[in-house]
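In what follows, structures are represented as structure tokens.
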Structure 1
Amino acid sequence: MPCPYTSQTWNTLYVSPEDYLAAEKVSPIKHEYRQGEIYAMAGASKAHVIISGNVFALLRNHLRGSGCIPYIADMKVRKETSNFFYYPDVTVSCDERDKNAAEDFIRYPRLIVEVLSPTTAACDRGDKFADYRTSESLQEYVLINQERVSVECFRRNAEGLWVLYPYTQGQEVQFASVNFSWAIETLYEDAIEIG
């Protein structure tokens, strides 16, 4: 069983991707989908929301006019071969196929950012990262700690291996996949006190 957000799945029977998408359009809460099972998502903390918003705002300003589009929390990422739909906190796609598609999800992310919470950290580091790594378009996977100044950036190198680039207080965070860097403290503005 993948990392559930609540103690119960929405349905214990196999659900097709098509049925999931139809139900998700009318659902008052968001659900993630993995290999035929649906999991309700819990709400986010204030720090989580602020950090996600800071990342999105920085990326939106940087990417304007570049052909790359950042998406925030409500955009699903789909990978058919791994059979999942996830809602990353922030995603960037630079692929024309995503721009021109009518679906409520993207298939070709270049960058995925997850803000860690105590209930989802193990999942974000484990099953989700394993699933995301099956995406050929993904170049960077970023985990941001919401309780202390710490960013873990995993980059796919030329050999296809994922290499960790950790950042902490006083450093510049680099998102090489979109050619952007800024002071780490900017990510945490208004979210946590930095001493």
Structure 2
Amino acid sequence: MMLVGLTGGIGSGKSTVAQIFRDLGVPVYDSDKEAKSLMVNSPELKSAIIDLLGDNAYTGKTLNRSYIAELVFKDVRLLQKLNKIVHPAVRQHFLKWANEQSAPYVIQETALIFENGVQDNYSATILVTAPLEMRLKRVMERDGVGKQVVLERMKNQMDDNQKIDLAQFCIENIDLEATKEKVRGLHAKLRSMAAKF
């Protein structure tokens, strides 16, 4: 089983690219979605998060996402501490999930591969990029937030130019049809790489 990491800065469209791979029959693990689920359903994780961020991290059984975002996006050290709690749990969950799949390769869609220095966990990494103004516009529309809020979040991610040098494959996601074409080509390449496993 070949493990592929799919990443990209906020607003780059990595979820769009992930969906195109899904449409081609590739199993894709959505780390963000699974992390949120584990943060609610894992008693150990929940307890560690409350120890770090306080009781307000949860409202009843629900994750208080706006409260957590407010805290961690303003404090890089707090964000790093939260990631050190959540990321290992997500990694274990992903590996268990990957072992249950029967496709030639699987993809883990995750935001901080290069920031966390975990690119060696994958046989290949795909970076999704888009021009800054396009990324800002996408996130502002998607999340209903102002430009400054998006720029604050972006500060926690490595610059695309640094990541391009680290990734095996890069998809510039500007035009949907062109992106679909690139993904189809990459899918063929990854399948032939996976055949050697």
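Each reported figure results from applying straightforward, stated rules to the coordinates on display, with no laboratory input. Owing to the predicted nature of the structure, the values given are computational and were not obtained by experimental measurement. Cβ atoms are built from the backbone, for glycine too; each structure is taken alone.
When Kirkwood radius over Cα pairs in Å is compared over structures 1, 2, which one is greatest?
Top value of Kirkwood radius over Cα pairs in Å, among 1, 2, belongs to structure 2.
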Hey, distance in nm of label points 7 Å out along Cα→Cβ at positions 28 and 92 derived from one of 1, 2 reads 3.7; which structure?
-> 1
Assign the value 0.20, calculated as FRET efficiency 1/(1 + (r/R0)^6) of positions 44 and 164 (r between Cβ atoms, R0 = 30 Å, to 0.05), to the correct structure from 1, 2.
-> 2
Using mean count of other Cβ atoms within 10 Å over residues 140-147, single out the structure from 1, 2 with the greatest value.
-> 1
Between structures 1, 2, where is relative contact order in percent (Cα under 8 Å, 6 or more apart) highest?
-> 2
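Which structure, out of 1, 2, was helix-only ellipticity at 222 nm (-39500 (n - 2.57) for each DSSP H run of 4 or more, over all residues; to 500) calculated from, if the result is -17500?
Of the structures listed, the value fits 2.
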When Kirkwood radius over Cα pairs in Å, for residues 60-99 alone is calculated for each of the structures 1, 2, which structure yields the highest value?
-> 2
Could you figure out which one of 1, 2 the value 16.5 for mean count of other Cβ atoms within 10 Å over residues 20-27 was computed from?
-> 2
